[in-house]
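Following are the structures in question.
Readers should treat all values here as calculations from the given coordinates under stated rules, not as data from a laboratory. Treat the numbers as computed from the prediction; the structure is a model and nothing was measured. Cβ atoms are built from the backbone, for glycine too; each structure is taken alone.
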Structure P
Amino acid sequence: MRDITKNFGQNAGKIWISLNAFGPQNESSLIKNSKLSLKNFYAGIGWLARENKIYKDGTFYKLGDTNLTNIIGENAGKVWKILESKGQVDMSLIAKITQTTIQDAYSALGWLAREDKIKTIDRNKQIKIKLK
């Protein structure tokens, strides 16, 4: 079983380190400097938003009190409700079921991982998410 909380926390740490070292960055620079995939990048953004540590100013991310709570928190609520009703959901279907983008779905998962509310289950090479 993968430890989603540990993984997403490490992603957030890489983003924080990059922003701390290089200052405000746009998405492509931040992904390059943190060496994360797009999904892992957004999971880290969700984690940092839940910690109130990342701010988005136009196309640039920077460290500071977050302004991402409304969108990411709302999407985290959608994901949580789906997981509560269905029990577990294939990770690749989270965006479709919640009617959000992949980026928003992974940010929501990062938020929920920071709250230690989700875990993963590996079944037949499919990763499923469920509530703890």
Structure Q
Amino acid sequence: MEIRAIRSNEIEEARALLTQEPGWGARFRSAEEFRKLIAKSQRAFVAVEEGVIVGFVRAITDDMSNGYLTLLIVRNGHRGKGIGRALVRAIMGDDPRMTWILRADRGAEAFYEKIGFVRSQIAMERPRAQVSDA
């Protein structure tokens, strides 16, 4: 398996991976909007196995103090093999001075806790409007 920055010719494959998951389809329906999302991200990596994208991660960061892990997905059938962990480590790098935050979907908290994240007592958010998958 190879983990590396996403290439422009892989953006649609990454979007297709996301749209196959419940809850993500409505957010990434537009290929052009997803392409813009990747272009505006400081970091977007893929995990590739035998020429197929099996995982995707995206982050925004100032590369000095703070980072926000915005998206992580591993293809169904490839989960539980360390791909998600490897993607998160790759996207965050190894600078211990950086603070990384994320919004974990229900059920994902245990995964993130295993790789060093802790539940925050201070985070605030203004949630986005809900969009239907229909």
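When distance in nm of label points 7 Å out along Cα→Cβ at positions 69 and 85 is computed for each of P, Q, the one that comes out at 1.2 is Q.
To which of P, Q does the computed value 8.7 (mean projected area of the Cα convex hull in nm²) belong? Of the structures listed, the value fits Q. Here relative contact order in percent (Cα under 8 Å, 6 or more apart) was derived from just one of the structures P, Q, and that gives 22; the source is Q.
Assign the value -7000, calculated as helix-only ellipticity at 222 nm (-39500 (n - 2.57) for each DSSP H run of 4 or more, over all residues; to 500), to the correct structure from P, Q. Let's see the in-between values first.
On the way: P: -18000; Q: -7000.
Value -7000 for helix-only ellipticity at 222 nm (-39500 (n - 2.57) for each DSSP H run of 4 or more, over all residues; to 500) corresponds to Q out of P, Q.
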